[in-house]
Every structure is written in structure tokens, then in C-alpha cells.
1. Out of P, Q, which has the highest value for mean count of other Cβ atoms within 10 Å over residues 52-59?
2. Consider the structures P, Q: one of them gives -10500 for helix-only ellipticity at 222 nm (-39500 (n - 2.57) for each DSSP H run of 4 or more, over all residues; to 500) as calculated from the coordinates. Say which.
3. Work out the source of 17.0 here, i.e. which of P, Q gives that when mean count of other Cβ atoms within 10 Å over residues 148-155 is computed.
4. Taking relative contact order in percent (Cα under 8 Å, 6 or more apart) as the criterion, which structure among P, Q has the greatest value?
5. Which structure, out of P, Q, was P(r) over Cα pairs in 10 Å bins from 0, in percent, for residues 28-67 alone derived from, given a value of 33, 61, 6?
6. Suppose you compute distance in nm of label points 7 Å out along Cα→Cβ at positions 76 and 132 for every structure in P, Q: which one lands on 3.9?
Structure P
Amino acid sequence: MIAPRYQPKQVLIDIDTQRDMLVANGAASVYNHRNILANIHRVMAAARHHHIPTISTAQVYDPDYHSPGYCLAGTRGLKKLKYTVRGNCLCYPTSDSTDLPLDLLDRYNQVVFCKRCEDPFEEPRLDRMLTGLKADEFYLIGATAEGSVKATAMGLLKRGKEVTVLTDVVGTRNRPAAIRAFREMKAKGAIFSSATELLGPSALKIIHACPCKRCSK
């Protein structure tokens, strides 16, 4: 079990905020990417300002081995959005190991775990981190509602964690599936909030992460 000397009251879970997921020309881009990009920018900035530790996940697949066609190793689409990477950051590659230092969040304000699937609890090291980490509340952002966000929320709730999903900071490729996913998360005890509710209204529109015409206006 992870038992760091520093026990955060809040933890931000930044889920698969990668170019293939969130930029218009990405291989698996969400349809609501413009608003999501601006809100991710705001939430990540708030986490830095308030010293809230961030656990990030990033899908990565071998292009020669049962890949879904996105987030492929060696491609630009695999990369996280620039503003989702904090200064004092540690990244773990995919591994079947469960080895983790006890003082991980004492030493880093962001830890990125690569994963070979949507469900973070299928990755041994990430499962150990999320299961053992104690916090009053876990805030979830990223992509997609019907995929990794749902899997992360359901896994945390199953382990007795307090989960808040920031619904305007979550992307989807399938609106009906996302609606079902939100209903399932709520039924299991997830709390829904938003970046607007937590941080107030914002005029931020252009965040220079996506070159499409919608994001440039």
C-alpha cells in the first residue's frame, strides 16, 4: 500500500489528456474538444496554484500488437498536451511491476503512469498507486467519459474513494454512451461538478493546443 508521509486532502486525476484524444486532427478525438481543452487548461492551472498533486494516465500502444489505432508508441498523437505536464513530474512506462517508492508524492507534484488499456486498474503499478493513496476527494478530468474516465471512477468508487467528476472537463466520442456512463457513475456514488462551479466563469477560449478553425476563433 502507498503510505506517503504527505497525505493530500485532494488529488487531481488527469486521464489520458493526449493529442490523439483531444486535438481535432487526433486519431480518436472527442467531439467536444474545444470547450474541454479550455477547461483542462483552467483546472491544471488551478491545481498548480493550490499545490494539488496530480496523478496522470496516458494510453500507449504498440503499433504492431493489437493496437486500437491511436496513442501509438513513437507518434505525436501519444504526447500529453503541453499544459497538462507540471514542472516537477515523474513518468512511469508500462510495466507489470508494482514497485513504487513510499514518498512518491513527497518528491513530485505530478506522476504520469503509462497504460496499455483504458482501465487504469488493469495496470499493476497504477492499481497499487490509486488503491493505496488516501485523500478526502479525487477530482477526475480527461477522456473519455464512456471509456477511461468511467473505468477510473468506477474503480475508485469500488475501493471506497470519494470521487468528483468535473463534467465540463470530460470529453466524449459518443454522446449516448457518455450519458449512460454518467448515469452509472452517479448510481455508484460519484459526485458531479464542473470547472465553472469550482473556478467561476472564464473568457478563456483560445489555448493554442489545437490548430483547427473552431479553436482559433
Structure Q
Amino acid sequence: MISERIDEIRRRMDAACRRAGRNPSEVTLVAVAKTFPASDVREAVRAGATSVGENYVQELLTKREALDDLPVAWHFIGHLQSNKVKSIAGWVRMIHAVDSLSLVGEIDRRAAQAGRTIECLVEVNTTGEQSKFGLKPEDTPAFVRSLAGYEHVKVGGLMTIGPFLPDPEGSRPMFRRLRELRNDLAGQGGVTMQHLSMGMTGDFEVAIEEGATLVRIGTAIFGSRNKT
């Protein structure tokens, strides 16, 4: 079942890329496994979804241990607390939601200890909702420029969470705003701004049409989550 869902998602991703005149190889599917067991993640990885995103450090550690025989690129996509960075700094592929200098400083310190550089995305609150983390779009350029001195943090791009609306077209202005912001920042202060992490189950096709390079999809792969 999971493999069939992934095949369908990839078909829709490819179609969205064609509509936008993009190469499907430009977009990575990040399977969001929050609350789902390692057995489900194993099935998804074997079906080709080798980039896996988790929202909570402890859950990420548990699943990484259970799936250490598989080639998984682990993405941390939730709100990361500084005191948790040390647990993932040695191997996490990407951190998607950076929005404070204190967090960046801790990532840089722990990455230096691990002898590596960690690619991070700056989270931008493009919806203006107070319930969401992230920088205001107008504050993002100065924040990105302030990261130039961190030797073990690579600013790889931007991340946002679209509004939860019944019509995915409602997310388009926010995704377009993130793309335009990325384009304005690209090349400044040595940052590449390669990535746009945006789009989830309800709006990933619109996100791809607007330039997403990473789409974070959970429900469409694993099913609905149990609400507690």
C-alpha cells in the first residue's frame, strides 16, 4: 500500500514538474514519518523514499537505530531545541527550520565537534500566522547575512509552511513569496540558496509549480495520523 502511494505521489510530482517546465530530478520527496512506526518507514524507504523527515529528536533517534541497515538521508523538519542539537549533529543530512541565532550557534558548535558542516534552511513565516515559527519575510535578508561567519553551517535555502486551506491554490502566493525571497538572496554573502522546502500533502503540486526542491509529505504516504 505504501509503495503504491509513493508511486502515485511521484506521478503527481512529475506532472507538476512538466507543467512548470522543470526536470523532476530537481525535486526531492521527503517522507514525513512523524508518529508512524519504523516498519512503515522501512517500506517507504524500500519503495524509494530514502529522504525521511522527523519532527521530534527522540523519535528520530529511535527510528534511525531501527533502520540503520538502510540508506536513509535523515531530515529534521520540526522546531529544534538547542539542547537537542548534540543528539543529531553527527549525521543529520539537513535541518529545515532554523530561525534564531542561538540555534545556529549551537548547530555550528556541535557540527565543528563532529568535524562536519550541516546544511540548514532558514524558516520563513510567509502566512503571518502567530501560531507558526519562522522569521518575517522582511527580516530574513538581515538574518541570512548574519550567518556568514558560521563555518560549520551551510545556508542551503529557505523553508515555509503554507496555510491549511481546502483549496491548494491558496498556498500559491506564500510559496511564490518564498521563491522570490530566495532569488533575491541567492549569491549574497556566499549563500547558495539552492533549496526551497515547501509543500505538503495538500499543496505539494502547487509548491512544485512555484519552485520547491523539497516537498514534505506524510499523510499521502502513511495515512492519517491518530490525534491524541
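Rule-based calculations on the coordinates, nothing more; no lab input. These numbers were taken from a predicted model, which means no experiment stands behind them. Cβ atoms are built from the backbone, for glycine too; each structure is taken alone.
1. Looking at the calculated values, the largest one is P.
2. Computed on structure Q.
3. Q
4. P
5. Among P, Q, the structure yielding 33, 61, 6 for P(r) over Cα pairs in 10 Å bins from 0, in percent, for residues 28-67 alone is Q.
6. Matching structure: P.
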